[in-house]
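A.B. asks: Several structures are given next for inspection.
No value in this document is a laboratory result; all are computed from the given coordinates. Since the model is a prediction, treat every value here as computed from it, not as a measurement. Cβ atoms are built from the backbone, for glycine too; each structure is taken alone.
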Structure P
Amino acid sequence: MTILNQLLEALSTDERLVIGGKLAKNKIVELALKLDPALLKILLANDQLKSHFFTDIEGMLVFDKVAFQRFVNNKSFLPDSFTQFKNKIGLSVDSHYLADSNDVVLSWPYKDCVLEGGQTEDEQKRSEIFWNETLAPEQLDTLLAPKVLTGFTKFDKDGFNNEFELKNDENLVIKGNNLLALKSIESKYLNSIEMIYLDPPYNTQSDSFGYNDTFNHSSWLTFMKPRLEVAKRLLTETGSLWVSIDDNEAHYLKVLLDEVFGRSCFVASNVWQKRYSRENREAIGDVHEYIFVYSKNPLLFKEKRNLVPINEKQAKVYRNPNNDPKGRWRPIPMTAQAGHATPEQFYEVTSPSGKVFTPPDGRCWGIAKATYERLNAEGRIYFGKNGDAQPNTIRYLSEVEGVTPWTWWPSEEVGHTDEAKKEMHSLFGKLDTFESPKPERLLERIIHIATSQDDIILDFFAGSGTTAAVALKLKRKFITIEQMDYIDKFTIKRLRSVIDGEQGGISREVNWQGGGSFVYCELAELASKYSDRIEQAENSNELIALWNDLKESSNLSYKIDPKEFDKNIQSFNELSYEDQQRFLIEAIDKNQLYVNYSEIDDETNGISDQDKKFNYNFYGA
C-alpha cells in the first residue's frame, strides 16, 4: 500500500477529520500545526507514516509538520476542503486575535492602497475594504511564491499584439497585488534595478488607506515594510530608492527606511515645493512634500549620479562684459588650500600691469605653473578690469556640465501639483482620481539624477503611469505595477499616448516624437476574484449570494466550516454591512489569491498554452 493510501486510511479513523463523509484537508492541516496529540498518535501508530513524517533525534521522535503540511496540501492528496467556522470578525486592538497560535502576522491590504479615490465606473463613491490576515510561518512561502502571469499583450506604434516574442529587455506593466508581483519578479531582477520611485498612499484621512483609526498607523508601516525589503534586494549596488511622502508619515517612514536599508544608506531628504501659492486653511500653510533617497552603496551612487542642468538663476553669475566670442563666463579664484600642494603650485604670477602675485600664507595656486601658462596664452586668466587684480581662471557657461543636486526643489524648477493636474486633464479629461499627482518635470529630475539611458526603473505604485511615461521619454527601461482596475483607463491609455507621440509634460523639452513599446500582463487570479466581488457588492443580499458561491469553491479558508456558518446565519445577518464584508474577505484563502507558478501545469487553473510559453520565457524555465 502506498504512503498516500496509508495516510488516507489512518486519518479516516478520526471522526474530527471527516466532514460530510469526506476527509477535510484543511482541518488536517489545522490540527497538524497545533501538534494535536490525537493526530500525532494516529501517525505514530503506522511505521511507514512514522518514518516519513518523524525524525529520530537521539531517541526522541520529532514531528516534521512542514513536510506533513506540504504533503497534505498537494492536490493529488485530497481536493480542497474546509474546517470549523471562525467566529472572530475584524481585528483586536489589544492584539489578542493577531497573536493567535504564535503565528507570523502578515498585514497588507488587497487594494495595494493606491490612491483610487473609491471611484467606480459610474463615479459613485464606495468604502475601501482591506484585509489583515494572520498567517502561520509555513503558509508564507506559498503566499509569496512567484505567480503565473497571464494576458500578455505587447503595445507599440502599430497598436497591440498578443503573439510576439517576449524579450528580456521589455518594458513591463503588471496588474496585480504589488507585494505578490514584486515577489514574482524578484529572482529575475535581483540586483538589476537602477532606480525605484515610489508614491505610496500617504495615510491621510482623504486617501484610500482606510484601516480602523486605532490600527491605522501600525498597519501602514506593516504594509510598507515587506515591499521596501523586496525593493532593496532588487536594486543594483549603485541603485537608489526615491520615496515621495508628506508630513503625515514622513518621520515614521524615515525610521522604517533606516531599519530596512541601514542609516548609512541614507542619501538625502529632498524638499519639493508642491504649491507655488500660500495655503490658507491651516495655521501654517502646507506647501511641500519630501522625497527620501536611499542607496545600497551611497559612495557608488555618488560616483554614478548625474549633475543637474544649471538654471537661469544660477547662471546669472555668468556674464560677458568684454564680448568674448565664446560667450558668457565667470571668474573662478585661482588659489586653494595648501595642505596637499605640490611644488609646482607655488610660483610668481605677473599681471598685464606688471604687478607680481604669490599665493597668500596657507594657500597655493589651484593649478600647476604649466597649466597656468597654457590658460594665460589662451586668454583664460582674468586680472580684473584694470589688469592688476589677483588672477582668476575663466569658466565659460558653455563648459558647465551641470551642478550638484540640492535638497531644495522649488516648483519653478520641477513643477507643482496644479501643473500635474493639468497634465492629467489633458490626457484623461477632468477627474479627481489622483489627489496629489506628480508632474513629469519632477520625475524627469529624479530619473536624470539617478539613471542613464537603458537603465531599468521600477515603480510599483503606478497610478496614472507618470514614472513609466517619463522613463519612456528619457529612453530608460521600466517596470510598473498597479492593481486597480483603472490601469486600463489611465496607466495603459497614457503609455499608449506616449508611444503615439503626445506632446504634454516634458515632451517638447526632450523633443519626444513617440515610439517605444511595453508588454502588459497580470497575475492569474483565483480567490482574488471573490475579493473584487465582495468589495463591489451593494447590499447584504449580494453578500449572501457571494457566500453561497464561495463556500462551494476551493477558495474558502481552511479556518471556515461552511456548515457552522450556515447554522449561525442569523448572527451574520445581524452584523453591519461593513462587518459582513470584512468577514467574507477574511474567509477567503489568502494562499490562493493568484495561481502559483509551481502550479502552472495544473489543468484546473486554466492556463493557456500561449501563457505557459510566455511564463517559461519570463521565468527562464
Structure Q
Amino acid sequence: MKRLPRIEQYGLIGDMQTSAHVCDDGSIDWLCLPRFDSPAVFPGLLGTQEHGSWQIAPAPPADQPNAGAVAERGYCGDSLVLESVWRTPTGSARVLDLMPPRDGAPQIVRIVEGVTGEVAMVSAMRPKPGYGSVSPWIHAVGARMVSEAGADALWLDTNVQQVEKDGVVVSSFKVAADQRVAFVLSWCPSHGAAPEVPDLKAALAETLSFWRDWTRECTYDGPYREAVVRSVITLKALTYGPSGGIVAAPTTSLPEEIGGGRNWDYRFTWLRDASTSLAALLGTGYRQEAEAWRRWLLRAVAGDPENLQIMYGITGERDVPERVLPWLPGYEGSAPVRVGNGAADQLQLDVYGEVIETLYLAHENGVAHCADTAALHQRLVEHLVQRWQKPDEGIWEIRGKRRHFVHSKVMAWVAIDRTVRLVEAGALDMDLDPLVELRETIHHEVCTKGFDPERNTFTQSYGSMELDAATLLIPRVGFLPPDDPRVIGTVNAVRSELSTADGLVYRYRTAGQHVGVDGLEGDEGAFLLCSFWLVDALALTGQLDDAHALFERLLALRNDLGLLAEEYDPVRLRQLGNFPQAFSHMGVVASALLLHRLSTPSTQDLGTVPAPLATSRGTGQTGIRLTPQHA
C-alpha cells in the first residue's frame, strides 16, 4: 500500500538556518541544506520516500511493511526538540530529533533510546540531492558514511554498523531499556574538511537550554499561552539567524488543493509576511528579532527603494526566478512542483503599509531610533505618494489583470497614517501638512469607490461585486472604528459569503475550473489567517463570545504538535498548503493578544483600537489610540 502521510502528520525541527520535516512514522521527508532555500536532499514530501528520505523506526513485521506509526509524540517542553515514542509487542523506544542552533555547518541529531523491553530498530537514509534529481556517491570513510554529490557532502555518524545498498544507508540494531544509539547527519562542502562529530549529550543540553532561555523572554501571560508560545517558537524557527530574514514557510509546492496546480515556493522573505511575523514577536516581547529584521530590511531595500520588491531571498537576494521541477510528481500528485517565485516582480502596494506599520510598532516598543531607517522610511513614503493610485496585484498576488484592490489602498492609508504619527511624535522629520492631506484623500477615495452602499460592504476592488476577506482588517488597522455601520456590514457580508458554517474563511471566491480574478484555475482551502482576521473583527465589533468560540475552533485545527499550514480543507478535514505557515501562526498570536486585551475591562472601549499587536510594556497602557478619518 502506498504511503501518503497528511501534511499535519509532520513535525518541525530546525536551527534557524534551515529545518526538517519529521513524519509521525519517523521519516524525515523534507530537508534543505545548508539553508531554507537550498535544494532539498530529502524531497520525499513532494513524491515518495524513494525520492529522498531518512526514516528511523521499529523494524516492521514482515506481514505489515507499513506498520509503525508513533504511539505518541510531542516537543520537549517549550523547544524544537521532538520526542517520538513507539510501543511494540517486545518493548517501547523513543527517538529525540533535533537540530542544534549553530554558527557553522548544519547537523541533524537523532537519538534512539530504549524505554522498556527490547525493540528492533532500522535507520534507512536515502539521500537524493538536487531536489531528488541526483544519485550521490555513497562510500565509507572509516566508520563514517559519506554521501557526495557535486559541491555538497553529507556525513552520517553512528555507533552501530552502517551498510550501503542500492543508494540507501541502512543500520539495523536493537535497543533495550536505558540503551542509546545516536545518529548525526552533518553537511559540509564536499571539498572541505570532514565535520567534527558533536558531543551528543552537550548538543541536546545546549539545544534545550537555548529554547528554554529564549521562551523565558516571552512577556505574554494571558489565556491561550501554550498556543502563543508554540507559535512564537515556530516564527523564531522560520527566522534565518545570520541575516534576520524570515521565510513565509520552509516548504515549496505543498498544494492549496489536492491534485491542483496552486503550488508555490514560500522559502523566501516576503516583506508582508516578515513584517506581520515581527509584529507578533514584538507583541510578545522580542525586540532583538525586530532589530535584526530592521538591519535585514536596510540591506535588502535601502539602496534601491524605488524598485521595492514584495519579496527577497533570505539574505536579501533580488533574483528568485521561478521554475518547474518535472521529475517530482508533487505532494499526492499535485503538480507542478515549483522553486523560486515569480511574484517577486509584482506590484503590491499593501507592503508599504505593513513595513511602515512594523517600523511604527518597533518605535512604540522602544526599539532604538535609527537614522538610516528613518531615511529609508521617508524614501518609501515618497515612492508611495507616486504609486498609491496605481492598480496592483494585491495581497493575494493575483496572476491576472491588475486592479484597484481595496485592501491595497487601505494599507497605503496605514503607511501614511503611521508616518503622520511618527512625525507628530518627533521620530521623523517630514512636512506634516501634505501627509495629513494625503491621508484624508486616500480615505475618502476608498470609502467612495471601494464601498457598495446597497449591500453595505467594502468590496474586493473598486467597482467589483466580489468580496475579499482582507477587508476584515479595516477596523484592525484603525481605518474605521469597529462600531461604524460599514465595518459591521462588511463583517456580516464576509461571514455570509466567504465563510463556512464553522467560521472558516476563504480569501475570495475562486472560479473553479475557470480562470478567475486571480488568473488561475482550480480551487483552494479556507485561508487560516483570514479566519483569525474574522476572530479579530468579531472581537472588535463587540461579539467577544463568538470571537472566543471561533478562536478555539481554529486552535483545534492545529496538529498534535500545535502546527498550522496555510489553509484548511473543511470538506476533507485536513490541512493544505505550505507548512508550517508564518501567516497562520502570526494569526494565533495576534488574535490571542487582542482577545486578552478586549477581555480586560479597561480596554473594552471599542473606540480604542489596538494597532496590530502593539504593546506598551511598563507604561500601564493596553493599546494605541487611533483616530480614524471618516469619509
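A.B. asks: Out of P, Q, which one gives 44, 25, 18 for semi-axes √(5λ) of the Cα gyration tensor in Å, for residues 142-453 alone as computed from the coordinates?
C.D. replies: The structure behind it is Q.
A.B. asks: I have 25.0 for mean count of other Cβ atoms within 10 Å over residues 478-485, calculated from one of the structures P, Q. Which structure is it?
C.D. replies: Structure P accounts for this read-out.
A.B. asks: Right, next: Determine which structure produced the value -0.84, -0.98, -1.28 for log10 I(q)/I(0) by the Debye sum over Cα atoms at q = 0.09, 0.10, 0.12 Å⁻¹, calculated from the coordinates; the candidates are P, Q.
C.D. replies: Corresponding structure: P.
A.B. asks: A value of 3.2 was computed for distance in nm of label points 7 Å out along Cα→Cβ at positions 422 and 518; which of P, Q is the source structure?
C.D. replies: The correct label is Q.
A.B. asks: If relative contact order in percent (Cα under 8 Å, 6 or more apart) is computed to be 20, which of P, Q is the source?
C.D. replies: Computed on structure P.
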